[in-house]
Structure I
Amino acid sequence: MRAIVKFLLSLIMVLALVWLGLWWYAQGRLQAGFEGWAEQQATNGIKISYSSIQRGTSPLQALVTIQNMVMTLPPAANGDTGTITLPSLALRIDAATPTVFHTDLPNKILVQIGSNIDAAINTGSIAVSENLDPNAMFNKAVYPFRGGDLSATDVDILASQGSLLVLHIDNIAGHSDINASAGPSDTAMASTTSFDGIALSPILTRIASIPFDGKIGHLALSLTLSGPVPDGLQPLIAQIRADAHDPVAQQKLIMPVIHKWAAQGGNGSASLALTIGPTAANADGNIKFDANLQPEGTANVTATHLDQFFATITNAYPQLQADAAQIQAQLTPYLTTTTQDGQTLTVHTAYGNGTVTINGQKAADLPPVNWTTLENPPPTPAPTQ
């Protein structure tokens, strides 16, 4: 009996030592990951500074806390720069959920751009989490994230050092799934983001006579990309950012990657949903490539109560009546009217094989994509003196 007790105590001590070792290692990886990220941002012209970085003390949580973090943005063309200040930032992994990486943002973030913009972003609550790939724990070459979630409530964007409300959002929610090793038939990335209860400040709404009380009830966006993930994606993104002021150089980097992705079965889809006043609008589209690597797919747009929408717009801005009438006239072939949905827009577009059709009728020819031209754009003309 005594031998069994001694064995169990020894086993517990070994497990405790192993756990403490993993905890210490995980905290070291968190700190090294943050410091590596800060160095990477410097190559993109973004300077990261902070007053201190500290590791946690609880073995039930791998934790790194950064105090007074300031992101200094690269200067714009006019020389103005900006800063984003976070009083604190915590990176943690809880023992109960070891494959979930949490980023604890502060409830107040300060933003200053040049001498004209001095704003604050306040939240009632905010939570950011990402799902970790366990293979990345001991292999730094593996992309560490498999997706994540964002949730924020009572978001206020304020100007004048946080004294003037500009925009309020009741709720923001986002979710993404990432497969960094996706093949030709796999989904590489899928993301959805929604905003509910978007409202301009009542003061701004009154001053500018903004219709619908300056409110957007709902806005949702989604994007799905399938097909193989390009090799060296992270260095490619860094190079694209470095060439931010040279669109020709960016095109030379991006188009060969898209061409290769298309040749390997790449395809994608996107959607948008919007509710503003009485109108509910939805749009979606998809793209794939045929045997000649020419794009084909569909795009759909629907919207309800357009008559009420345009009436509200023109009541608020009478000077837009002629423009609104012209838009409605152009949309006439695609409009119907029902008691329930009012004036309704329905547009179904299909493209491919050199043709664009709208609601089953040919609307235009589709010019072929010349990949060679896209991959070798002419140089940007020199500015005239």
Structure II
Amino acid sequence: MVAILSKIIKLNHLHVIGVIKTEDSDFYNVMTVKKDGSKITVADKAVFTNYTELLDYIDKRLPVILVVDGKGVLNKKIDFSVEADVSWYKNIDFGSIYFTSFASKGQSFMSFCRKNIVSEIVLAFSKSNLQLAEVYIGSFLSALLEGEIQNETILSGGLVLEFHEQKLVGFTKRTEQVEVNYTIAQETISSVFLPLYGAVIHFFVQQKKVEKTVNHGLQTDEILYKKAFNVFGGVMIVAFLVSLLSSYLLIQYYGSENAALNLKNVYSNQSYQLILDMEKQKEHKLSILRESGSLSSKFLTYYSYSIIKEVPNDISLTELTISPVLSEIKTNKRLEFMSQTIVIKGETFNEFSFNNWLIDLKKMDWLQDFEIKSIKKDKKNKSVFEVIIKTKNV
């Protein structure tokens, strides 16, 4: 799990603290670095002689790389072609020391100290809630920077590192505390902070030529888990807030859309009901028109004209009613018509002419049938008649 997390979560922003032990007290060199891709940037540097001031300066959210040097730290060159050095190396009790070594052309340059020295510092830092990611000893890791500096001698902390053909071949202790600045990848690093920068390089790029004590009590795994929790927790919180905001906006949007649809639905229902009412009114009016004969392809005036033009001069019409009303007209009462019916009333003194007229009426193409409802003579020998004509459905 840690291996997987280490590929996903990178410790790219951290503090490097150099603890320099002296006879009287300790002092602290602090370098804050950021790694962006392959570029390492020094964000800040500071020196403290007081542990409390150090704690006030440190951002406890950042991982810490510890570099121990000074009193109690020994430096030794081991030449594996020399029997005495090989014998000394074989007799080292690695369980009682803390070391960091740099291999160079059949030689090894080792910085080491008693384990309790490192344990005391680690315990103090842990009690102060600092997140220790790694511990290095001594100043030999500055040799990793020779390719950038390209000097035969490099001042690194309290040592002078000697190079030949770009290989570390020896070292001496510094007699004068002169600070020298080196330019590395556009960063200016002084000899005081050079071992810290070398430790950073190894922390980010694990070179095989460097060996060191593995401290299983460090918080590297815990730091990864904590950072993963912060990262994934932050992502989840942001995702939750985004989803919550999206949900709120969608609720508002669909709520307004639903309200609009409901309003349209109300209007649609009202319109539909209005259409139904209008259809009923239309059907009612059409039924009235059908009953009145107004829907016939023949206009009412056509029937009147056809009848009147055939009336002989000796026949007088007193009434001509098309689709007569069946009952008396009253307010709020539906009218009922005798559809396709024409009632003709009149009078004549010439019955022969009347008969001929009826024969002519019967020839009308729109006439379906007719009936002489009544015919009678008055005192003056005048025939009074009433004829009912049924028209075709045309």
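Read the figures in this text as sums done on the coordinates, not as results from a lab. Predicted model only: the values in this text are computed from it and were never measured. Cβ atoms are built from the backbone, for glycine too; each structure is taken alone.
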Ranking I, II by FRET efficiency 1/(1 + (r/R0)^6) of positions 187 and 363 (r between Cβ atoms, R0 = 25 Å, to 0.05), the structure that comes out highest: I
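Kindly point out which one of I, II the value 0.50 was derived from, the read-out being FRET efficiency 1/(1 + (r/R0)^6) of positions 59 and 251 (r between Cβ atoms, R0 = 41 Å, to 0.05).
Details: I: 0.20; II: 0.50.
Only structure II yields this read-out.
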P(r) over Cα pairs in 10 Å bins from 0, in percent derived as 4, 14, 22, 26, 21, 8, 3, 1, 1, 0 - corresponding label from I, II: I
Answer label among I, II for the case where helix-only ellipticity at 222 nm (-39500 (n - 2.57) for each DSSP H run of 4 or more, over all residues; to 500), calculated from the coordinates, equals -12000: II
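Out of I, II, choose the structure whose coordinates give distance in nm of label points 7 Å out along Cα→Cβ at positions 107 and 323 equal to 12.9 when calculated.
Details: I: 4.1; II: 12.9.
Value 12.9 for distance in nm of label points 7 Å out along Cα→Cβ at positions 107 and 323 corresponds to II out of I, II.
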